[in-house]
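Read-outs: derived from the displayed coordinates by stated rules, not from any lab. It should be emphasised that the depicted structure is a prediction, and the values quoted were computed from it without experimental measurement. Cβ atoms are built from the backbone, for glycine too; each structure is taken alone.
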Structure 1
Amino acid sequence: MNNELLYWILLAFNLLIGIGFFVLAVVYYFTEARADRLQNIKRAILLITVATVAGIIVAILTRYAVQFYESDFMDMNSEENFIGTMVSIVFNFFIYIFYIQCGQHFSRQRELPGSLYLKGESLRSRIDWKLILIPMPFLLAWTGLVFGLFPTEPTELAYAVTPANNDFSAVLYNIMTASVMAPIQEEILYRHFAMGILYRWFGRGRVAVVFNIIITGTVFAAAHVGVVTNDWVKVLQILPLGILLGLIYHKRGLENSILAHSAFNTFTVLITYVLGFLFPQ
């Protein structure tokens, strides 16, 4: 199977998964999870507001401050891209409320951690920094090993969304996208909601939990295609992270998986900057 065909297969797969998540979130919210609304709707709104504000900052930086590489694929600095991004941000704000509420409802059903913040618990004493930070060197080493053994090149899409300069606005752009917005949105979707759905369907027995973590980790990895010319290499690189985040979510809840995801992305960005400084092209 050539890489272009694999890309389109994975793209279609991700599209179907996205539509399926949206439909399931709406259905389960209005049939089950809405009953929990009065207990945590304000906290749910505050949680997704953080990602929304980060998204607005990124959109403004993209349109007015950060210069991107010229690409025939897309123009990140265009007015059309700015408007489309803002529309997407507004849509995501409302649909992610459904994802948060449903995920919390499912975790309550199965007596799992879910979101500690939505339950009103103190986060300071419930964040497991050892579980978050100890695996990071191994994940970063795995990333280096995979790309070292299977060299690949960035795609046109990757070039299109990469800042051309390393000024303050570009650094802020990378931090807001990689360290704030992506970890919150992806952990709510792939762990809190998607794992919650599978908990509801298959329970929390040992086999069901292993199945849940592997399936959601694989879907999470497949969602990262399109940034390198060999998509299977990207999936191979990111799959261990998805499995680890699923394990952290199962044991310690949403906030811990968000912080672990943010830590990995932040270290990756920092290492990229350091390597770019030491070995300029």
Structure 2
Amino acid sequence: MSLNSFIEYLVKERNYSNNTIIAYKNDLDVFQNFCLKEFNHKNLNTSNYSYIRSWIVYLVESGLSNRSINRKVSVLRSYFNFLLKIGEIDKSPLKNHKPLKEEKKVQVPFSEKEINLLLEGDFFKKDYEGTMIKTLIELFYSTGLRLSEVTNLKNMSVDLVNKKIKVLGKRNKERIIPIIESLKNQLLKFQELKKQIINGPESEFFFVNEKNIKLKNIYVYKVVNNYLNKVSTKSKRSPHMLRHSFATHLLNHGADINSVKELLGHTSLAATQIYTHTSMEKIKTIYKKSHPRN
């Protein structure tokens, strides 16, 4: 019963997205099944730290990254904190737990040259799918939207007249994103082609395939990866890296970090600060201009 109450709490009080709710429930179910299999322990609420420590060891041996393990343990911590809040337990078994050390990887964004080469080159077919893929990539780079925010984007949220998009982000938090002229023209081009190609009643979603079915995240991830592979040798070529490039390029061109924070939909400035690294060439330029001995 406590697990159902916890899920209800995440939905109604924390406003977590459906994807986050599913991920939380899956992590809790996996841990509960581990306890049942290894210790014949059925009650999630009375799990002790030795069970959790054994689970962590199991996850490490399974090859999971420390970051992923810490995220899963964080879900457990949230659950036990909820039990504390409603008086089900007196002490969290994770009270003294310290997260595993995570290796900090610097994620290199795409260069402006790579992005321009892709969007201005002759890489996309002139058919419906080619136009849609180009629109997707330009939207990711021009707005910094998350993958789920793009696939869940609705027709009613795209205002081309006033050049803005209404986005429903994490925890159902709404934000308004302005769109530049080039993106407006690309969105309009796709919108008009969609009206010509798609038969039947209009879907509520802005991006649909030729069968008028909402795009799946895995499809968008794959096509973005494939097209970025045409202009870049970087190993990570995901929609998130376009979001990363969007933020980095804005900051490199002098955008205020608080404005970038609002555009990305971050709740704290700390989450935005990872994008503040600048290119070595820019650092050299600033150094030469600023140092009194130069």
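One table, with the values for the structure above:
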{"item": "If distance in nm of label points 7 Å out along Cα→Cβ at positions 93 and 173 is computed and equals 3.2, the structure in 1, 2", "result": "2"}
{"item": "helix-only ellipticity at 222 nm (-39500 (n - 2.57) for each DSSP H run of 4 or more, over all residues; to 500) derived as -23500 - corresponding label from 1, 2", "result": "1"}
{"item": "Given 1.02 for Rg/Rh (Cα atoms, Kirkwood Rh), for residues 45-212 alone, calculated: source structure among 1, 2", "result": "1"}
{"item": "Answer label among 1, 2 for the case where relative contact order in percent (Cα under 8 Å, 6 or more apart), calculated from the coordinates, equals 17", "result": "2"}
{"item": "For 2.3 (distance in nm of label points 7 Å out along Cα→Cβ at positions 29 and 253, calculated) the corresponding structure among 1, 2", "result": "1"}
{"item": "At a computed 53, 40, 40 (Cα extents along the principal axes in Å), which of 1, 2", "result": "1"}
{"item": "For distance in nm of label points 7 Å out along Cα→Cβ at positions 53 and 165 computed as 4.8, the structure of 1, 2 it came from", "result": "2"}
